[in-house]
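Trainee: Multiple structures are listed underneath, in structure tokens.
Throughout, read-outs are computed from the coordinates displayed, never taken from laboratory work. Here the structure is a predicted model, which means the values were calculated and not measured. Cβ atoms are built from the backbone, for glycine too; each structure is taken alone.
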Structure 1
Amino acid sequence: MELENSIFVTGFNWSVQVIVITLLTIAVLIGIIISFYSRGTTNISLLKYVLTFVILLIIIIPAAYTPIRLSINDEKIVLKRIIGNIEINLKDVHSVTIFSNKEISNSIRTFGSGGLFGYLGQFNNNLIGNYTMYATETQNLIYIKTSKKKYVFSCSKPHEFIELVNKKRE
């Protein structure tokens, strides 16, 4: 646990599965781009550039939403991402609990990434319904239920995180 100016901050551990999915996907996509330009043809095709742009977006967009750290201050929980943060007011939090990978195992990704830079975006399962997940591993999960949304985050110190959130909510 790390304290910065009375703020609890914890990072994200990346699972081997997420690392492998991310590295293999990037390698394959970069390989496709390289093959576009290494065929020895002098033909400049607009399609080649469009496909290169699309492939780069497939890499850049999930990377931009990768969670970096999770913090708590006196008013809110903040999930820091490369682009934009998710802020959850503590007064809106109904419960914060440990979540097991069994509880998300039958989830269906409705929008987002299913392993490239983590499990990011919107998911659904029979247990909790629709929820937003930002996890770089399927261990050390926390479930945050608010008055409006449900979140599943991974973090390196889930027990300490939950304990502090519950103290601040009292």
Structure 2
Amino acid sequence: MRPAPGEVLHFSEDPTIRTFRPHLASGRTTPYVWAVDHDRAPDYWFPRQCPRAMAWVGPKTTAEDQSRIVGDGCGTRVHVIEYGWLDALRTVELYAYRLPAAPFEATDAAVVATTEVTPLGPPERVGDLFDLHATAGIQLRVLPHLHDFWDAVIASTLGFSGIRLRNALPRPYDESPAPGDS
């Protein structure tokens, strides 16, 4: 599920939105309508509150980092969620709203508008999120927690994005002995 030329997408679990109105997101000072372009659409093929860590090969990615994090012969992009979100990923009813691209401006990982935006038509049910990832050639990994993967990704040469990481499980307790303990 990607936008067509001249469009951006907004993904939602609510199929009843008629007009998108700018709202003030946490940590922002300007209210926006949020959407994504073609390249960032896969970042939102998840339940809204699902924490996810994503990494992809970029122009500065080393062969070593690609092999270590993405894997040899495994494509150029990987998305990771926690086991606790697997059932939600299987069962969520996610919808895509197609919006006109004209009122939107690019930001870091999204596009934003400061005016109300009316969808170009009714929302489309996104469908099976596993199939969507597979068709796009994106690895989908399920791990006990995101922390080790995230730590490796942000220290690498890969491109990356983390969404709703505040909803991830807490970092596991480090059970290694303290220096001097036996």
Structure 3
Amino acid sequence: MRIISGTHKGRQIKLPPNFKARPTTDQAREGLFNILANSYEFEGLKIADLFGGTGAISFEFASRGASEIYCIEIAPFRYKFINKNAKAIGFKQIKTFRTNAFNAIQKLPKNNFDIIFADPPFDLPNKEKIINDVMEANILKSGMLILEHGDDEKYIESKYFIKQRDYGKVCFSFFENK
């Protein structure tokens, strides 16, 4: 896994062999951040990364200048991995929380985040709950929620849906509280 752009472009982060998480591919991350670069100046953004996993998305936002990143991860091993690497790289703006993402949504600061990124396990049922919980919790300032999911899922019926971008079997759906 590597950081694609920003102050730490090219930095490799080695995943241990027993790491049980599906990191967002470099190609999908690059595509996502190209889309975001057309709408946002990364410098100073406030981000929530639900289901932190490997921390790749949080690291990418930090490298590009986000000022505050809340990284939520419930699994102890992954939580420690994200913490260890954030400290080793010097990403002080990443704050990790070991908790359930659904519980965290209710406790995150109101009207605080420019972007909320959620990459739940692909087999997690009822993912639309994430969309509704984020929008109803009123934690976005005026930004968007991005949901990473498999190519067999569609969220076009959500009243918050804006667009979907596909990168092979990985898709990103974008939502705004209109």
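Trainee: For relative contact order in percent (Cα under 8 Å, 6 or more apart), which of the structures 1, 2, 3 scores highest? Numbers along the way, then the final one.
Mentor: On the way: 1: 24; 2: 33; 3: 17.
Result for relative contact order in percent (Cα under 8 Å, 6 or more apart) over 1, 2, 3: largest is 2.
Trainee: Among the shown structures 1, 2, 3, from which was the value -3000 of helix-only ellipticity at 222 nm (-39500 (n - 2.57) for each DSSP H run of 4 or more, over all residues; to 500) calculated?
Mentor: Details: 1: -11000; 2: -3000; 3: -8500.
Going through each structure in turn, the value belongs to 2.
Trainee: Which one of 1, 2, 3 has Rg and Dmax of the Cα atoms in Å, as calculated from the coordinates, equal to 18.1, 66?
Mentor: Working: 1: 18.9, 68; 2: 18.1, 66; 3: 14.8, 43.
It traces back to 2.
Trainee: Also, quick follow-up: Looking just at mean count of other Cβ atoms within 10 Å over residues 23-30, which of the labels 1, 2, 3 belongs to the structure with the highest value?
Mentor: Numbers: 1: 13.2; 2: 8.4; 3: 17.1.
Of structures 1, 2, 3, the maximum of mean count of other Cβ atoms within 10 Å over residues 23-30 occurs in 3.
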